[in-house]
1. Ranked by Cα Rg over 2.2 N^0.38 Å, which of I, II sits at the highest value?
2. Please compute distance in nm of label points 7 Å out along Cα→Cβ at positions 60 and 92 for structures I, II and give me the label with the greatest value.
3. For distance in nm of label points 7 Å out along Cα→Cβ at positions 28 and 84, which structure out of I, II has the highest calculated value?
4. For helix-only ellipticity at 222 nm (-39500 (n - 2.57) for each DSSP H run of 4 or more, over all residues; to 500), the calculated result is -16500, so let me know which of I, II that is.
5. Kindly point out which one of I, II the value 12.2 was derived from, the read-out being mean count of other Cβ atoms within 10 Å over residues 44-51.
6. With FRET efficiency 1/(1 + (r/R0)^6) of positions 12 and 124 (r between Cβ atoms, R0 = 30 Å, to 0.05) as the yardstick, tell me which of I, II scores highest.
7. The value 1.00 for FRET efficiency 1/(1 + (r/R0)^6) of positions 52 and 108 (r between Cβ atoms, R0 = 35 Å, to 0.05) was derived from one model only; which of I, II is it?
Structure I
């Protein structure tokens, strides 16, 4: 299973596209579309600072890293979730995991695997670190619950 085009657009909208390393709201060095060193190479903490002179190459690199990260996060969700998913549910879960890295240890996955989709949807709001992420969590919850 892979994210739908609609899910990909939502994920990119949440993260934005920055072709050079920057500090996110938690002051973690980040690159491209929400890529951090926790996701693997390249490590934004060690990348040259600033926007690259060749902006097109920087954008291509950002999308290449995004594709690589996305494949890992999609696989993580498929390993953690033991029940069949609708495409919009999968999109929301991958977006959540892409941002938190927590799909295997969160209450929403436990609720979902127990068959309680309503409790799983409500549990998205349990991850508000930092609080500024509330709109994203609400959007992921709504996508999961309603497909919108």
Structure II
């Protein structure tokens, strides 16, 4: 079940951070880059975020999170993280589908590691197109995806 999350709440911020760290640790292994910014965030960084957070719950357990920022022209997916114990259950797909159906935007953008094949496949399955690759740091290649006029 998907719910809007209040990341300003200390308890919820801790739950978000736990899922995020476990998921991004796995991504760091896949893309061979340990400098993913979300790995170094604190609970206070999460609480101070201006992103909108949603979460997928398995019973009382927070199993996945997504966050985004929204302007009149564009929605940017900032985070998509699933607890490794809940991989391959369709949680990431459900979170993205929720964002696509509930939020109005001319375009939706998301970035992931170029070598993160599971994430890239998910975005492409939902109709995103890879629009560029870039190297923010030596040896780290990211892919940016865009979905124009979703739905």
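Every number here is computed from the coordinates shown, using simple stated rules; none is lab data. If you're wondering where the values come from, they're calculated on a predicted model, not measured in any experiment. Cβ atoms are built from the backbone, for glycine too; each structure is taken alone.
1. I
2. I
3. I
4. Answer by label: I.
5. Source structure: I.
6. I
7. Values: I: 0.40; II: 1.00.
Source structure for this number: II.
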